[in-house]
1. Ranked by distance in nm of label points 7 Å out along Cα→Cβ at positions 37 and 93, which of P, Q, R sits at the highest value?
2. When distance in nm of label points 7 Å out along Cα→Cβ at positions 29 and 85 is compared over structures P, Q, R, which one is greatest?
3. If you rank structures P, Q, R by distance in nm of label points 7 Å out along Cα→Cβ at positions 45 and 149, which sits at the top with the largest value?
Structure P
Amino acid sequence: MTSDDIGHMIYLVLMLAVIGSWVFVQNRQSLGKTAQQLAIWVLIFLGVIAAYGLWEDIRGTMVRQQAVMSDTGQIAVPRARDGHYYLTLTINDTPVTFLVDTGASEMVLNARDARRVGIDPQDLAYLDRATTANGEVQTARVNLDSVVLGPIHDQDVTAWVNKGALEQSLLGMGYLQRYSGFEIRNNELILTR
């Protein structure tokens, strides 16, 4: 919780206390009815707080996901709230979410995703190096048996496992060049094969 959130919470609690005090003073003759009305307002207030707190989760479930349009042979990927495009590929029967990075040369797996698709990062020989925005990192070349995106099946796809601290696996040009074209239009990344 940030300091702004704490400040908003304190403001709301103080406002509720002031309004509650005023209602209590105005209705001191009928305390039973006042307590009932106060309980109703507290429940309404808690409901609003719960809805506000859960809004990001609710909104996240309503956000459009990637869609495969088989009639046009295209895949549409909506832009995420953070301004990036994320694409979920099935690698060796395991879904892996990638950050689409046209500045990256290759498909790069972080250690966590490599483990999930059946590659043990401890057993790899990190003989190659890559230059990133955070400096140079060691990488290991791997071949993925199966990469699936909707109706598109690729086999024996070259990827790299990053030995450094990579939060999100990257989908770079090495994979994107398998498509005949890609463009960004109306806040969507459109891949055509």
Structure Q
Amino acid sequence: MRAGEAERKTNETEIRLKMNLDGSGKYSVDTGIGFFNHMLELFSCHSGIDLDVCVKGDLKVDGHHTVEDVGIVMGKLLHELLGDKKGIQRYAVSYIPMDETLARSVIDISGRPCFVCKADGMHGKTGDFDVELTEEFLRAVCSYGMITLHTEILYGGNLHHMAEAVFKSFAHALGDAVKAIGKSVPSSKGVIE
């Protein structure tokens, strides 16, 4: 079973995160940021990855440290749980509509961190969440998870819909990319580092 947990404690945040890549999308999320909780719950539900997150962050400052640090812990644990990457699908693409918005995420579990985001208009707040932190979260997951992710809002207008479409498209793509479908490393090199 590809499941585990990680913790991180700094002067800004204290995080405990459990993840099961072979789960069924069960979640328990408490970050102190309502909308971010909602996005992580959607991520779990739509990726099929079980997620248990508990955070105490310096929300008196703002949500930046909490959101980015959850991405760091999640990326590190993802990288650890994927191990040598034997048998994973590796590549995946997901388009997700959310009313007037359409988002696309394309993933390669490459062993190389790369994040490209084209999300014009994702500035402002929805609820208690600075929507531009979506990009910070994904960048942290990619950097520490050693994955390549290209995500884009093809069009949209409502900030809630745009953030939700991005999280859902990321969830579907990642859930597909980490699926165990064989026994060999999906690379002509024979290794993904």
Structure R
Amino acid sequence: MPPRTAQIERKTRETQINLSLCLDGGPYKNDTGVGFFDHMLDHVARHGNFGLTVKAVGDRHVDDHHTVEDVGIVLGQALQKALGDKRGIERYGFASVPMDEALARVSVDLSGRPALVFDAKFQDPSGKVGSFDVALVREFINALVNHGLFNCHVEAPCGQNDHHIAEAIFKALGRALRQAVALTGSDIPSTKGIL
């Protein structure tokens, strides 16, 4: 089987992004200019067992929103491209990840239909971890889901520290995607015959 990889370049007036993804492992190095976000992308790669390289330059003099959202768009496009026709994948993935006092649960279905249910309760929904606005966690995952064309349910039912809550979410996302993209069969896992 050929390697399941994708390389995407996206340039707009707001951001310039180069991203490479390998679903079957490899090194990861993320440089978006948003330190906490780089740390979270590292968690997705590490816990997803993905090779992931992101280089992004954005209009951070405005804020981090465009950079974070656009990386989600490009990562979603890369995921969709690397999956090909999705033959042989597990399709569904679930992970429950504790991070000290915080807990996050993420369920995914690589169905070809985007849908996000996000039920994470940050202590300060308008607050920041370092310079990172915690509201951007949802914005990133929403962009990823819409361009990766999959269902994603995110729950963070408890946590006292917003860094821990966000980190648990990104780790669980990586682990759920790792399970869903795993090659466990030879057919397309759908009664429709297409995903």
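What follows draws every value from the coordinates through simple rules; no lab data is involved. From a predicted model like this one, the values you see are computed outputs, not experimental measurements. Cβ atoms are built from the backbone, for glycine too; each structure is taken alone.
1. On the way: P: 6.5; Q: 3.7; R: 2.1.
Largest one: structure P.
2. Working: P: 7.0; Q: 2.6; R: 3.6.
The maximum falls on structure P.
3. Largest value of distance in nm of label points 7 Å out along Cα→Cβ at positions 45 and 149: P.
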